[in-house]
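Below, each structure is written out as C-alpha cells.
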Structure 1
Amino acid sequence: MDRMYPRLAARARSAAADGIAAVCIELPGSGGRPRLPGVEQARADLVRAISAGAAPSGDVIDRLVLPLVEQAVPEWQATLDQVLALPEIADRVAISGGLIAVGVRMAATDPRVVAAGLFAGSYLPQAIIEQAREVTIPLHVLLQWDDEFNDRQTALDLFDAFGSKEKTLHANMGGHTGVPPFASEDAARFFVRHLFASQPAQEGV
C-alpha cells in the first residue's frame, strides 16, 4: 500500500477536481490487515510457476483470486452503504481500478454501480470471466500490452465476455507500471460523462 499510495492519492485529487468523491479500502490480506494463509500459498505457487516459465494452473488462480473476491465485495458494499448515507454524496457509483475480479463481481451484482473503469492487470478465474457476461454497465478497460503480471489473452477474453453495449478497450505498450499519463485523462472523462449523466452537476462516488 505504501508504494501505491502516491498513485491513489493523485487519482483521488483528480476525481475531487472533477467534483467526484473518492473512497478506497485495503484489499483483504494486504497492508496492515491479517494475511490470508491460503491466498499467500497460492501467490507463492503463482510466482513459482511464472519463474519456471510455466502458465499457472486454473486451481492456483482460483485459490489466489476467489477468496479475495468473496471477502472484498461484501466489504465494498458495506463501505458504499456508509458513504452513500452521507447527505453530500449522490447515489451514482463508479468503480475505478483495483483488483479486476472484484470490479467484475461488483459491476455484475451491485445495482448502485453505473460505470466501471477496470485495469486488466491480474490473472482471472474462469468463473469471473463467465460472470462478466452479466455486466451490462458502460466500461472503460485499460490494458498494458506487455504487463508482466497479466495474461494478455485472458484480458482480451474477458473484454469479449462483457455483456455491456458500451465498452472500450484502451491498450498501451509497456509493463504493469508504465501506464501513460493520458490514460488517466481518458478515464477521468469517462467517469464525468457517466456519473453526471442526466442530472445536475453534483458529487458521485
Structure 2
Amino acid sequence: MSDLTTRQAQILAFIQGHTDTEGLPPTLQQIADAFGFRQACAAHKHVKRLEQAGHLQVRPNEARGIRLASPRPAPSRRDDRLMLAVLGRVAAGAPISADAGVERELLLDPALFSTRPDYLLRVQGDSMRDDGIFDGDLVAVKRADDARDGQVVIARIDEEITIKRLQRSAHGLRLLPRNPAYPPIEVAPGSDFAIEGIYCGLVRPD
C-alpha cells in the first residue's frame, strides 16, 4: 500500500478490520467517529481517494455501500498471522494499575492493524468512545517511547496506565479523552510519566 498516505492506510485497515469483525463495512459516520473527524464528509473524501486508488468500491446511495475492491485471501499458514498476547488492562477513564500478566494469546490477521503491533491490552472504561474504542475492546499496541501530537497513546503516570490522545503544546503535555464526560489529564512537570506505546487498531471480542 505504498501508494497511500499514512491516514489513508489507517482508514483502509479500519474498514478491513470492521468488515472482518462485524461482518459488514462501517458507515461514513463510524469512520468519522473512529478517526475524530468532525463531519462524515471528511471521511467521504478519504474513502473517495481509496476508491480512486483501486482499494475500494463504493455503491452510491447506500449507508454501508463501501466494499473492498477484492476479497483478501485467507492466510494459508499459521505463520501468516500474528500471535499477540493480551497483557492485562488499560484504562479508558481514570488511570488504573496495569496487570502485566498474560491473559491469553490470539492469532490475528495483521491486516487488521495500521502498524504491526506487539501486544494487546483490554480496555476498561469509556473515555475513548468517540474514537470508536469501547469498554472491553482489545487495543493493539506498538511499543514506542515517543509519539506525535494528536496520536492515541498508551501512557504511564506514576505506575498507572491509561489510553488517551497526546497533546503537546508550549505549556506541556496533556492526555485528552474522547468523551466529554471526562476531563483532560494534565502531566505535571517532574511527574513519573512515560509513553509505553502507540495505538494501532483494536479487536472487539464476540
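Rule-based calculations on the coordinates, nothing more; no lab input. Predicted model only: the values in this text are computed from it and were never measured. Cβ atoms are built from the backbone, for glycine too; each structure is taken alone.
Summary of computed values
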quantity: Which entry (1, 2) yields the derived value 0.40 for FRET efficiency 1/(1 + (r/R0)^6) of positions 80 and 168 (r between Cβ atoms, R0 = 35 Å, to 0.05); calculated: 2
quantity: When distance in nm of label points 7 Å out along Cα→Cβ at positions 8 and 24 is computed for each of 1, 2, the largest belongs to; calculated: 2
quantity: Origin of the derived value 3.4 (distance in nm of label points 7 Å out along Cα→Cβ at positions 88 and 128; candidates 1, 2); calculated: 1
quantity: Which of 1, 2 yields 1.8 [distance in nm of label points 7 Å out along Cα→Cβ at positions 16 and 192, calculated]; calculated: 1
quantity: For helix-only ellipticity at 222 nm (-39500 (n - 2.57) for each DSSP H run of 4 or more, over all residues; to 500) computed as -6000, the structure of 1, 2 it came from; calculated: 2
quantity: Read-out FRET efficiency 1/(1 + (r/R0)^6) of positions 104 and 184 (r between Cβ atoms, R0 = 25 Å, to 0.05), computed value 0.75, structure in 1, 2; calculated: 1
